[in-house]
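Participant: Structures follow.
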Structure P
Amino acid sequence: MAEDVKLIKKLETTKSYEHQGDLNLRRVQIASLPERLEVSGNLLLIDVKVGKMPKNLKVGGDFLVDGSEIGQLPGVLEVGKSMVMDDETVSKLPDSIKVGKDLNLNGSGITQLPANLVKINGVLNLRRTGIKTLPKGLQVKDDLSLTHCPDLRELPEGLTVGGYLDLQSCTGLKALPKGLKVGGDLYLDGCTGLKALPKDLKVGGTISGFKSAGYGKLEKKVKAWWKTFKKSIKSPGKKKVTIGDITNQEQIDTLRMMLSSLVSSVQIGGEDYLAIVEDLKASQKQISFTILIEKDEDEDADSEGEEDSWGEDGDED
């Protein structure tokens, strides 16, 4: 305890201070931190009330702020690893901020990011914030979460996300940008203002939650095909499928989503088998793929492939 009091006094009275290792401040009240503070390890501010933050703060490890009253962030802020600031009242990040890995602002008062913050080398979490837009040219190496951001109106053209992009319940979002690239899944559940998907949209995983015009008719047809297809399976193996009369990119994306959620398992002779969609390819007028039927134990499926086609009447809208 005496050492803690001594450290706090030093922090309050020193203009420039370098701390080796982690600096863990919990449940204390500090009049001010040094104008220039450098911490080689992690900096934790947990249930802390700080009268005045540093003007220049450099953290070699992680920077965590939780349940603390800090007023505003330093004008110059450099974090070597991840920065976590959950449910804080801070509404602005410094223009010169640098974060080495994840940036977690879940539930914070942030409404915008600095214009020059265009590369995140980890996860960007902006869930439950008042964020309205994102910087032009933003690249996120891993996941980007914008769940429950009703004030989000647009995303920048050319946005690139290496992992998943979660836009669930972004009710103010009217369109997705041109050149959007998502390496993982794209979650659009609750995006009630979204009516169409861009033609050049690239998604490495699945698209969930989006329902375009004609969705109901297309869904009914796909379910009818899947019901008939399951009855035709007599043995494990691979079966090629072609779905014709695809009129636009929206139908292709919708079919991808339907297949990923609908095709899961079949029964052969009373036993359960996995049904896996593989090698999905789309052209202007049709979509083709292979369904692999195999045991849960990953047994080899060596039966001959068959050809199946569906959707030749062209009545999807």
Structure Q
Amino acid sequence: MLANLQDASEDLRDDEEVMRTMAQYNWWSLQHASEALRGSKPFMLQVLTEHGMALQFASLLLRDDEDIARAASQQEVMAVRFASSRLRSCAKFMLPLAISCPAVLHLATEVLCKDASFIKQVVLENGVALQHVLPEFQNDIEIVRAALQNNSSGLAFASPSLKDNVDFMYGVVDLHGLSLGCASTVLKNDRALVLVAVQNQGEALRFASKELRADKEVVLSAVRQSGLALQFAHRALCSEHEVVLNAILQDETAIVFASIELMSDEVFLVKRAAVLKTGVLADDDNDDDDDHEYGHGAPVHEYGHGAPVQTDANVAQH
């Protein structure tokens, strides 16, 4: 069919009705349309509203026309690759496209990709667009903070050096505790940083180092914010009255993460009943003067208590 069009008369290739019909059947047919048709704005607008990628067959003049390029990219955003370099350098034209589909940044001109002001505008509206910016911007504190204002999961695309920057990460986890998951291994073992994270979102405990998940103060801070954080604590702490009681006070379903031994402890069961009835802890429960000393029970390497429960906590989505 395409070969036949290529050999068709100029009159046929210049016939709007014929070429429009052919385009509906196969938009690649437009490569055989006459220069006059491929340069006709009304004709191309009609075609592009249904077949955006046909922009590649428009005349050079039309590929530099904002109405034409916008119509094509609205139908198929990646069609912008066939727009003129002038349009792909235009922040006003590219901004809405980059916000809706950040991958479009790879089709922008080098000049625009290096424009810090433009990049900041994009990430302020779509934080995960940080994935598609130049490395220099992924290492730019101002740009990354702008991305996090929109979507904390954008932190995943920040540079390794920023994820290892303690001052920067303090500011991040203070607002988005689960962002601890993106911190460097070293910072996941930073006690002060982890405390800030779990006080914001208790289940950030899952990202703390093994050593800190065995730290009673850290775990208490976590379960007081979210009882379900108990599932990420060292197993020995799941036998401690104070820890478990604080967890169920915040969320009574956290009891499923208590140790089996604790569930047969009559003293604990009495305390649990009192907590569920009154909604408060007795003073001695906060002092942890029970007989369950930390370090007794499971070996230090044992963490976890079965599959974690499903929650809306997600380090890639806040």
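Participant: To which of P, Q does the computed value 16.6 (mean count of other Cβ atoms within 10 Å over residues 13-20) belong?
Facilitator: Numbers: P: 13.2; Q: 16.6.
Only structure Q yields this read-out.
Participant: The value 1.8 for distance in nm of label points 7 Å out along Cα→Cβ at positions 77 and 101 was derived from one model only; which of P, Q is it?
Facilitator: Among P, Q, the structure yielding 1.8 for distance in nm of label points 7 Å out along Cα→Cβ at positions 77 and 101 is P.
Participant: Which one of P, Q has distance in nm of label points 7 Å out along Cα→Cβ at positions 69 and 261, as calculated from the coordinates, equal to 4.6?
Facilitator: Working: P: 4.6; Q: 7.0.
It traces back to P.
Participant: Comparing distance in nm of label points 7 Å out along Cα→Cβ at positions 53 and 189 across P, Q, which structure shows the greatest value? Provide the component values of the computation, followed by the final result.
Facilitator: Working: P: 3.4; Q: 5.0.
Across P, Q, distance in nm of label points 7 Å out along Cα→Cβ at positions 53 and 189 peaks for Q.
Participant: Here helix-only ellipticity at 222 nm (-39500 (n - 2.57) for each DSSP H run of 4 or more, over all residues; to 500) has been calculated and equals -12000, so which of P, Q was it run on? Walk me through the numbers on the way to the answer.
Facilitator: Details: P: -4500; Q: -12000.
Derived from the structure labelled Q.
Coordinate-derived values only; no laboratory data. The shown structure was predicted, so the numbers you read here are calculated from the model rather than taken from an experiment. Cβ atoms are built from the backbone, for glycine too; each structure is taken alone.
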